Structure P
Amino acid sequence: MTATNTKPLCIIPARGASKRIPRKNIRNFCGKPIIAYSIEAAIGSDLFDHVVVSTDDDEIADVARQFGAEVPFSRPANLSDDHAPTIDVIQHSIRYFSDQGITPAYACCIYATAPFVRQSDLRESYALLTANADMNFCFGVTEYPYPIQRALRVSKAGGVNMVQPEFFSARSQDLEKTFHDAGQFYWGRRQAFLNTHTVISPKTIPFVLPIDTVQDIDDINSWRRAEAMFTALSATPCR
């Protein structure tokens with residue numbers, strides 16, 4: 001018998017392999033494993049019946065459970081390599097719960113390396129999506145700190161030129177604002193997640209985050225910047 005839960009499903013993808021930052025998803029970030037911030041924000045938001053970590057790694061699973069997440073399955077190998085799209089991982093989790101008779105109307109993916117994710121942002125973005133019946137998704141974005149229309153490229157000869165030279169004389173305040181994915185959370189209607197391969201579409205509503213609460217963590221330098229930002233925001237030195 002299938003029962004539709006009133007609360008959404010939270011999915012935190014966290015595979016074991018990480019080439020640029022070894023063991024990134026459970027590496028210590030200012031006092032605790034970085035995945036703990038995502039788990040705690042999800043649980044603290046009181047939005048979810050299930051906060052699930054999708055992983056292929058036993059150590060990550062143990063850490064996730066220590067901080068209150070569920071790890072009800074081991075992620076299949078075909079969804080655990082460098083090329084597995086996040087949307088496929090979300091779909092796998094949704095289908096797993098469907099097989100258990102649990103079919104919530106909404107799901108949220110939170111990245112494991114999102115120490116700046118806030119409970120209030122999760123609640124407000126969820127409210128934004130549910131208030132817009134014609135939208136399928138909502139995810140966090142932030143404004144580029146510099147106009148992308150004035151970007152430069154370096155030629156093979158070592159010189160520089162503008163990517164869009166028509167904006168050479170344009171004032172910054174006259175240029176269109178542009179945004180990028182904040183790399184924190186992705187809300188969607190359950191069926192929309194199952195029916196698509198991307199959350200970027202005209203049916204997606206952006207939730208704008210302050211630039212000082214966003215830091216993508218891809219390598220050790222961005223990790224260190226994130227720790228410095230976290231220390232500045234929390235006034236607590238990282239150890």
Structure Q
Amino acid sequence: MTIADVTPPPTAEPTLSQAMRTGSRAEHEAAESSTFMAELLDGRINERGYAAYLLRLRAVYATLEECLRARAGDSVVAAVHDPALERLAAIDADLEHWAPGTDREVDSPAAVAYRDRLLAAAAADTGGRLAAHHYTRYLGDLSGGQAIGRILDRCFELDGAGISFYGFAEIPKPKPYKDAYRARLDALDLDDASVAEVVAEVKVAFGLNQALFTELGTQLDEFRR
């Protein structure tokens with residue numbers, strides 16, 4: 001028997017969470033490498049720039065959390081929906097630190113496009129597309145978002161002020177939470193078409209985040225420290 005005669009064992013199909021991660025890797029990396037995000041991670045964005053970022057996030061999370069509550073009865077949404085993750089109140093608290101008394105509305109075509117996509121996802125036949133947005137935002141907040149919070153705290157000597165967005169009082173250890181989150185996704189046992197739909201929407205979600213960063217990047221001259 002030669003090596004060519006040996007049939008390799010079948011490879012296991014990726015789980016839903018694995019497919020979401022690997023299938024969107026290029027879009028994820030593109031968003032993370034956006035100029036505005038690179039400047040933020042290097043501690044070079046000023047107070048005005050960070051407030052502009054928060055205002056866009058506020059528009060996104062206000063819509064996302066409203067849509068999640070409306071679709072909480074869907075089995076896919078129910079697998080990930082958790083009020084402990086909600087960020088809108090934390091964003092409002094942080095805006096009081098960074099831009100007290102200012103209007104909470106923002107002129108942002110990128111944020112409008114993001115909100116429109118969330119509303120379309122919430123109106124879809126199944127909750128898979130909305131869950132894709134949930135995964136993209138909240139698992140990001142529990143992962144790379146934690147590094148952003150630490151950078152802001154250090155660069156602006158905040159002593160914890162103005163970074164409520166990155167604090168999850170009910171989730172003291174992000175890793176076990178994220179592991180359990182992925183396990184719930186994997187237990188859904190979606191068919192191939194549904195998995196493909198979710199992965200495609202994760203890619204869209206990262207693209208929408210990149211569009212926010214690109215929009216902010218057009219004002220870097222004003223936003224650099």
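Annotations
- Among P, Q, structure where mean count of other Cβ atoms within 10 Å over residues 107-114 as derived comes to 16.1: Q
- For volume of the Cα convex hull per residue in Å³ computed as 151, the structure of P, Q it came from: Q
- Source structure of the calculated read-out (helix-only ellipticity at 222 nm (-39500 (n - 2.57) for each DSSP H run of 4 or more, over all residues; to 500), -8500) within P, Q: P.
- Among P, Q, which structure scores highest (criterion: distance in nm of label points 7 Å out along Cα→Cβ at positions 139 and 163): Q
- Relative contact order in percent (Cα under 8 Å, 6 or more apart) from the coordinates reads 24; which among P, Q: P
Values in this text are rule-based calculations from the coordinates and carry no lab data. This structure is a prediction, so every number in the text was calculated from the model and none was measured. Cβ atoms are built from the backbone, for glycine too; each structure is taken alone.
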